[in-house]
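Take a look at these structures.
All of the numbers you see were taken from the coordinates with simple rules; none came from a lab. Just so you know, these numbers come straight off a predicted model, no measurement behind them. Cβ atoms are built from the backbone, for glycine too; each structure is taken alone.
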Structure P
């Protein structure tokens, strides 16, 4: 479950970052290419949105074990968000 204060981090976020956030919220863990397919945004826009979300500390990046060249993105849990704000 995503922390309610995660929305505070997104108040002034660009629309692309909000779309990527919502897609991760509904779909769960996705790679960048899967996010491109799901959101229909360009690769560059998804990369920018992910950078914005990482800068706001609401997205987790992990190695995608099916293809180590790729990364798997997911939303941070409420516990992880509260640890970063304390």
Structure Q
């Protein structure tokens, strides 16, 4: 997966056996709308500026409870899947 180190933080501190949410695998698969950030009940998602000046979600593995609300709320991802882009 591309940029995995940029998409997750504190993975070494997490003891939750469930998978972390897959918000995007490439930057092209995220529009930076922050819907995932807004819906997270534990504030485990931060929007971080990349080197090009765009915001992308970063999941704090230690805070994430793996409820996957962030994946479900992503309209951009749903649209991309509907169009068979990935």
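Among candidates P, Q, the computation of helix-only ellipticity at 222 nm (-39500 (n - 2.57) for each DSSP H run of 4 or more, over all residues; to 500) that gave -5500 used structure Q. Ranked by distance in nm of label points 7 Å out along Cα→Cβ at positions 21 and 37, structures P, Q are led by P, which has the greatest value. With Rg/Rh (Cα atoms, Kirkwood Rh), for residues 13-60 alone coming out at 0.90, pick the structure among P, Q it was computed from. Only structure P yields this read-out.
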